[in-house]
Structure formats: C-alpha cells, structure tokens
Structure I
Amino acid sequence: MQSFRNLRVWEKSHRLTLDVYASSKAFPRDEMYGLTNQMRRASASIGMNIAEGCCRKGDAEMVRFLQMAMGSASELEYQLLLAHDLNHLLSPWYEQLATQVVEVKRMLSSLMQKVKAVN
C-alpha cells in the first residue's frame, strides 16, 4: 500500500480538479445542478478513485480503481467539450483543461500498465 499523494498522476488530477472548479465558477446559474455539478464531480472522482485504489489490497483492485478514474476522465473530457460548445467555457480555459485531462489519461494508462506488469 502506498500513499496516493506520492503519485504524480494524483497530483495532476488534483490540479485538474482545482482548475475545473475555478473555471466553472463563471458558468450560468441555471447550470449549477447540471453541467457545473457533473464536471466537478467527474474531475474530483479521478483523484478519489486513485486514492481509493492505493489503499486496496492487491494489484487487481488497484487497476480496477484506475479504470474507474479513467472513465471519469473520459466523462470530463466530453463535458469540457460540451461546455466549450455551449459557450460556457472560453477557449483558453478549454484548451488548458483539455490538455490536462489528456495528460492525466495518459498517465493513468501508463500506471495501469506498470501495475499489471508487476503480476
């Protein structure tokens, strides 16, 4: 068992979550319980699943939680595109966040491969 705080992918996903919260503050009020909430939940879920996977016993469980984190990252990737296309998320924010989420997905994929290789 290792601390999730020692993983670079967790650090990157945490930064992504903070940036999603900051960027979604300007969304229309009528999106508070819609897209705003969904984006915030999906982004936070990435780091939460990484953290939970780190405290589980066995590599198979760790991989399962990393897969859930990947699913949340993919969800967020689409939500960012939707927010941009609805003109809720300006292009500079969109480009920054989209780049971050793709980087997190690459890192998750790499970590999953490393954990699977241990077996």
Structure II
Amino acid sequence: MQVDAYPHEGITELFKALSDPTRLRILALLLLHTGELCGCEVESTLGITQTRASRALTTLRRAGLVAARRDGAWVHHAVTPQPQGLVKAVLAGLRQSLADDPVVQADVANLKRMCCE
C-alpha cells in the first residue's frame, strides 16, 4: 500500500527547519537583532562557512521563517515580516525562549562587537 504525502507538508518543513542547532542559532540572531543581516554577517558571527550559512538560510526561507531581499550581489535576511498561523506562534515562542539561552546570548554579543568595531 502506497501512502500519499502528508497533507500538512508545510508543518513538516517548519519543524524540520527547527531541528538543526545552526539553523536555530541563525533564527535566534534574526529574531533578536533589529533589522536585516547579510549572509556574511551570519557566517562571521557564528563562525560557519558560507555554504553552511547559505543552506541553513535557504531551509529557513523555505519553511516560511525567514525572508530574503537581494541588493546587487548581497542577500539580506530577516524574520518573515508578517508571519501567519503556526509560523507566527512558533516565532513568538522562540523569541521568548531563545533570548535566555547562553549560546544565543554569546552569538548576539559577538554580532554587536562585529557591528560596532
């Protein structure tokens, strides 16, 4: 017996996107930082490769958590501006719970040092 695709594939993609520590760290940065971040800022802040950052951001974008804006050769990322339904609830819960995480706090502090120095 063949089983058809799960009818709520978007929900599956959302939770898959949240299942990786690097993607959660990137999402936390975007949630706690005012404004957009370029992929290179994500790479430098987290100490990850361009490939890893790009793949993680693509997964977050496909799940509806992140929006991207191209400006020439640069791609700027931000949390989805007007999330709906489950995405809105998940982002609100993550913003609140990740703000107190020591790894996330260190990432945010690192980003602030990079931006201000």
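Derivation of every value follows stated rules applied to the coordinates shown; laboratory data play no part. Note that the structure is predicted; figures quoted are calculated from it, not measured. Cβ atoms are built from the backbone, for glycine too; each structure is taken alone.
In this comparison of I, II, the computed figure -27000 for helix-only ellipticity at 222 nm (-39500 (n - 2.57) for each DSSP H run of 4 or more, over all residues; to 500) is attributed to I. For mean count of other Cβ atoms within 10 Å over residues 23-30, the highest value in the series I, II is held by structure II.
Quick check: 2.7 is what I get for distance in nm of label points 7 Å out along Cα→Cβ at positions 39 and 95, calculated from one of I, II. Which structure matches? Only one of I, II returns 2.7 for distance in nm of label points 7 Å out along Cα→Cβ at positions 39 and 95, namely II.
I, II: which one has distance in nm of label points 7 Å out along Cα→Cβ at positions 63 and 79, as calculated, at 2.8? The value was obtained from structure I. Sorting I, II by mean projected area of the Cα convex hull in nm² from high to low puts II first, with the largest value. Structures I, II were shown, and FRET efficiency 1/(1 + (r/R0)^6) of positions 31 and 55 (r between Cβ atoms, R0 = 30 Å, to 0.05) at 0.95 was computed from II.
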